[in-house]
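Each structure below appears as structure tokens.
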Structure P
Amino acid sequence: MITNNLFVNRLVVISLNGSIAYNEAFHKGVNIIRGDNSSGKSTISNFIFYILGGEFTDFVPEAKKCSEVFAETEMSGATITLRRQIELDENRKVKTRTSIYFFWGNYEESRNPPTDKHWQKFGYNSYPETKSFSNVIFDNLNIPTVKGDSNITIHQLLRLMYIDQESPTGSLFVYEQFDSQITRETTADLLLGVYDDDLYQNKKGLIDITKEIDELKSEIKATKGFFSNALLLNPSHIEVKIENTEKKISEIEQQIITLKAADRVRTIKADKFRYQQLSSEISKQRGVVTKLKDDYINVQHEILDNDFFIGSLNEKLKALKNSSVTREFLNNFQLEYCPECLSEIKPHVKADGQESCKLCKETIDSTYGLTQVKRMQQEINFQIIESNSIQKLLKDELEAMVPQIKKETGVLQDLQKQFDSEIEDVNTSRQEQIENLATEKGLAEGEIMQFRTMLENAQFYASLLERRDQLVRQRDQIDAFIKQIENQQNTLKFRVENQIKKEALYFLTNDFHRQDEFKNANDFHIDFSNNIAFLSSKYAKYSASSNFYLKISARFALFLASLSIPEMRYPRFILADNMEDKGIEEKRAQNFQKILIERLKDFDPTTYQVIYTTSYITDELNKSDLVVGKFHTIGNRTLQNL
């Protein structure tokens with residue numbers, strides 16, 4: 001089932017004086033805008049490219065007399081109206097990065113929105129807290145956002161969905177002065193369906209993990225070099241030494257207490273003032289530690305609550321996506337017989353051409369539910385972004401509290417030791433023996449301090465080993481995942497390339513006999529990275545008209561392949577300005593239109609949209625229901641009321 005279709009249902013252009021300059025409805029399937037040269041056909045295709053997110057600056061003077069463009073679109077079953085203003089810079093060029101406004105509903109409703117709906121503005125750039133208009137369009141067309149160095153916007157995708165007049169014949173993409181191979185490669189992978197965001201992120205992660213493993217190995221080697229005895233890097237060995245020394249200290253302390261008890265009854269040495277001072281400091285410090293721990297627990301609870309809330313939002317998002325798929329699936333079932341009398345139900349079309357219920361004959365809108373779902377998905381996405389931002393702040397706050405708690409707890413422990421020392425210290429007549437034991441105890445305590453430093457180093461060394469082993473396991477898992485996905489990608493890519501080749505050869509071998517290489521072609525390739533299409537040799541030279549024919553054959557082959565391969569993310573939409581560019585003769589251009597429309601008869605017209613302009617339309621097509629609007633002339637241009 002194809003789930004990422006793009007349709008333009010209506011295009012409305014408003015002039016600077018507020019009048020309607022252009023207002024035409026488009027249909028699914030083939031749409032032909034026809035007219036004489038210089039009648040404004042290209043202006044309309046440029047406006048469609050612009051309202052869908054394309055970066056186009058070189059509008060004709062008549063187009064610059066317009067203030068904004070509206071397009072009622074359908075994206076994966078949801079009706080969304082777009083609005084984009086036409087703003088000029090100081091050189092009177094149209095600004096390319098103007099925001100797009102989105103309305104989840106049709107054009108008529110958007111002109112007077114109900115109280116529960118409103119326009120939403122999305123800019124060109126995306127940030128952690130906000131989405132760009134490309135992000136929103138990608139979401140609605142089920143196209144993943146590339147999270148990396150290549151900034152892939154909807155404009156980049158449209159460069160492979162729009163055939164313009166300005167680009168050189170050798171340029172497969174809409175031409176850009178500053179273009180990169182990685183951008184073209186990633187754009188093509190997205191549209192072909194072979195780009196996998198998990199694979200991309202895992203490849204980046206594999207590089208980071210491999211680098212960290214190498215750094216850990218160097219650190220392990222350096223740490224090990226400081227110790228000649230391997231046992232000193234074994235935490236268990238040092239812990240046993242600490243435990244034995246602590247037992248020795250305990251025995252010494254017991255001997256001291258016994259000696260003191262034998263001499264006289266234990267007395268408290270500390271004076272009253274010192275006792276009260278330490279008690280007060282301990283009480284105050286305990287309050288500080290208690291408050292810090294309470295704050296820590298409160299933040300933990302907030303994080304848990306937020307985790308639960310984010311989880312519930314993700315479940316809602318998942319449920320909405322499932323309901324959308326279920327609704328689309330069920331829409332394909334049609335009632336053939338009346339449930340009451342079992343008579344066959346005949347289709348009913350209203351006079352205005354609107355879809356109606358077979359039973360009650362009332363007008364129905366099959367896109368309303370999907371549109372509502374898409375709008376709700378967008379709102380939940382905003383909540384998730386905001387909640388994740390809050391969650392990060394809370395986790396940072398929690399992490400910052402840990403060293404502070406440790407510090408204040410250490411201060412409290414030191415005060416408690418001083419207090420204990422004051423009330424345990426006693427005088428005895430056997431002072432020399434006690435002093436010797438105290439010296440022995442001090443030496444043992446010094447040993448423990450050394451052992452604890454050694455334990456810290458050993459634990460650090462052990463943590464390095466554990467981290468290294470953990471990363472090695474993670475690296476091996478990621479490497480296996482990458483190989484699995486790449487095998488799947490290669491299988492899909494092979495299918496897509498074969499289908500593109502099949503469709504391109506259909507156009508080339510059915511061309512008028514103007515190029516022997518086309519008529520006898522049995523091979524075809526597209527090199528997206530180098531922006532060219534070719535037969536068997538990249539360096540073959542043809543006439544300008546044949547180069548143009550080769551280019552449009554490649555572009556329509558890509559479009560047609562998407563109608564046969566559901567895994568492709570190409571939105572089953574193509575826009576072509578002037579099917580007879582670069583001096584191609586009239587009969588040859590008309591033949592291309594004929595074989596294109598003939599090929600499209602093999603596909604359901606409700607699953608795709610073709611919009612193209614032509615000056616060479618046949619009488620048969622001119623009288624068909626494939627045309628849009630009137631035949632435009634110099635006296636009846638596309639843009640009116642300027």
Structure Q
Amino acid sequence: MSQLADLTADPSASFVLIARDGADTVELLTGEVIDVDLLADIPLGTGADAREIFALVPYRQVRERGFEAREDDTPLRCLLVDEHHHLPASALIAELPNTPIPLRDGGFDVSDDAYAAIVERVIADEIGQGEGANFVIRRDYTAGYDADDRTAALTWFRALLEHERGAYWTFAVITPGHIAVGASPEAHVVARDGVVTMNPISGTFRHPAGGATKETLTEFLSSTKETEELFMVVDEELKMMSAVCSDGGRITGPHLKEMSRLTHTEYMLRGSSRLDPRDILRETMFAPTVTGSPMQNACAVIRRHERVPRGYYSGVAALFTPNDQGGHDLDAPILIRTVYLDGGRLRVPVGATLVRHSDPQGEVSETHGKAAGVLGAIGAIERDHAAEAVDDDAPAPRRALADDADVAALLASRNERLAEFWMNPQGEDRSGPFAGRTALVVDAEDRFTTMLGHQLGHLGLQVTIAPWEQVQDADIDAADLVVAGPGPGDPRDDASPRIARMREVVARRRDADAPLLAVCLSHQILADSLGIELAPLDAPHQGVQKTVPVFEEDASVGFYNTFTARVAPGTTTVGPAEVSADPDTGDVYALRGERFASVQGHLESILSRDGIRTLERLAGHALS
């Protein structure tokens with residue numbers, strides 16, 4: 001253990017400790033620390049010059065994707081790994097400090113009442129106005145302690161090694177001015193041998209006194225709110241997978257993620273990619289479980305409602321390791337369940353996922369529970385032993401509940417609601433019914449367009465995706481089919497440049513009598529151009545699955561809308577358009593006419609069991 005002893009004796013040394021789930025060793029990485037500006041600047045090298053790099057990626061790097069973030073001096077920090085050791089975990093634990101470090105002056109930087117008020121505003125002003133399906137707003141628990149930062153970090157790292165179970169990475173990062181220790185449950189993105197994996201986790205079941213039981217877990221798994229939150233997260237991460245993987249990504253699961261005091265539900269997404277791992281990381285910044293959906297607008301909402309920059313919270317710890325193919329593998333867990341130490345002050349950022357039916361006081365309680373879970377895990381406050389499934393020293397029965405037949409059946413039943421397209425291997429076959437034709441998908445700030453593009457490609461179309469602010473009129477005119485995409489916001493907003501441009505795209509294709517397919521926001525814009533009323537829904541349809549009439553067939557479709565086009569019940573035509581609407585409310589689900597079609601739902605969503613068939617029908621109508 002002389003390596004660690006030498007490092008801890010040197011106050012200027014930088015190193016990283018990583019314990020991976022299931023391993024009986026702890027990895028020790030040492031080397032020089034540098035800070036870079038962009039992900040592309042991470043000096044991976046190639047061939048004989050390739051080297052291993054550990055990076056702390058702050059939230060502000062989302063600006064590389066053109067998204068909003070508060071100005072923040074938190075660096076994109078890289079450890080250029082010179083040595084990588086594997087130390088026996090039991091011997092390392094014995095060497096780490098173990099004297100309890102009490103906290104003082106603890107509390108949240110945002111009061112409970114103030115946080116509840118933020119929750120109310122986000123539900124009313126953001127979700128209620130069509131800005132998105134869900135948003136994660138965080139606050140920080142802070143406290144003081146009387147110990148050296150490095151000693152405190154290693155003490156709390158030991159506590160995690162001894163008491164926490166099921167974490168994907170348990171880690172300690174010791175660098176000048178930035179020290180962190182944590183146990184992340186979630187591998188945000190992994191790329192190995194050309195295979196990309198993402199691990200969306202959502203839903204948190206806190207073990208009751210005496211531990212989790214089949215009955216208490218079944219109640220949690222039966223929650224509509226928890227189920228829909230997980231589906232929305234999977235949709236958001238599939239957007240990223242479709243951007244970086246040639247085969248779009250395949251869903252497997254759901255599974256239980258069982259930890260000492262908590263159980264989560266999760267899916268695994270896998271696809272193939274030949275991209276540089278830095279590009280994969282850039283296109284997948286960051287997890288919707290700690291930002292929201294749609295991602296771009298979630299970043300804007302976070303900036304409006306969070307008072308201070310996020311630092312590393314919701315970023316990733318990324319390990320780039322040279323592989324036998326001459327490139328680098330990537331392993332990047334999300335930075336949550338993490339403690340940051342600075343000059344005798346501790347900071348634990350925690351967030352709650354806000355959805356249309358969130359209860360403000362419930363979300364306040366969520367942040368208290370998450371903070372207490374982290375502080376208890378590191379031994380800074382009394383551990384909740386009563387909520388552990390077993391004593392700390394006993395073997396962890398991590399699969400006992402997951403293997404129960406009734407629990408397994410309840411989990412598997414979730415997939416009955418999902419689109420087979422995303423559950424089955426997809427391959428790269430592009431010989432569909434529209435082979436030889438081109439499609440331009442105009443992105444209105446919702447990367448559902450990447451999933452749409454992937455499905456259109458499977459129908460044979462050669463697809464280009466262009467952001468609304470960059471798409472050129474010549475490209476709009478040249479495409480065989482233009483797909484005007486979904487996006488956040490009020491379709492009636494005359495002041496929005498994005499809404500105005502999408503109106504121009506729709507009008508240009510209609511005026512040219514050229515094939516057009518309009519989706520969600522653009523469907524509403526098309527309806528408005530036909531003189532159909534637009535109105536807010538009484539309750540937003542964010543992540544809602546409905547079976548609705550789409551002309552000759554009923555279709556199971558996923559909806560993410562706050563506004564709707566609405567006609568008098570029973571209306572079947574408006575001007576040149578056929579109308580498919582709800583027989584009771586008149587909410588318009590689809591339109592079609594000469595060379596155009598539109599749909600309110602998201603046919604690309606995992607919630608659209610009939611999505612690919614309905615997309616083929618509507619695209620075929622527009623192209624006919």
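The table that follows gives values for the structure above.
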{"quantity": "When distance in nm of label points 7 Å out along Cα→Cβ at positions 144 and 344 is computed for each of P, Q, the largest belongs to", "calculated": "P"}
{"quantity": "Among P, Q, which structure scores highest (criterion: FRET efficiency 1/(1 + (r/R0)^6) of positions 176 and 600 (r between Cβ atoms, R0 = 25 Å, to 0.05))", "calculated": "P"}
{"quantity": "Top of P, Q by Cα Rg over 2.2 N^0.38 Å, for residues 208-559 alone, largest first", "calculated": "P"}
{"quantity": "Which of P, Q leads on volume of the Cα convex hull per residue in Å³, largest value", "calculated": "P"}
{"quantity": "Comparison of P, Q by relative contact order in percent (Cα under 8 Å, 6 or more apart) - largest value held by", "calculated": "P"}
{"quantity": "helix-only ellipticity at 222 nm (-39500 (n - 2.57) for each DSSP H run of 4 or more, over all residues; to 500) derived as -18500 - corresponding label from P, Q", "calculated": "P"}
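Taken together, the values in this text are just the output of simple stated rules run on the coordinates, not laboratory data. Since we're looking at a predicted model, the values are computed, not measured. Cβ atoms are built from the backbone, for glycine too; each structure is taken alone.
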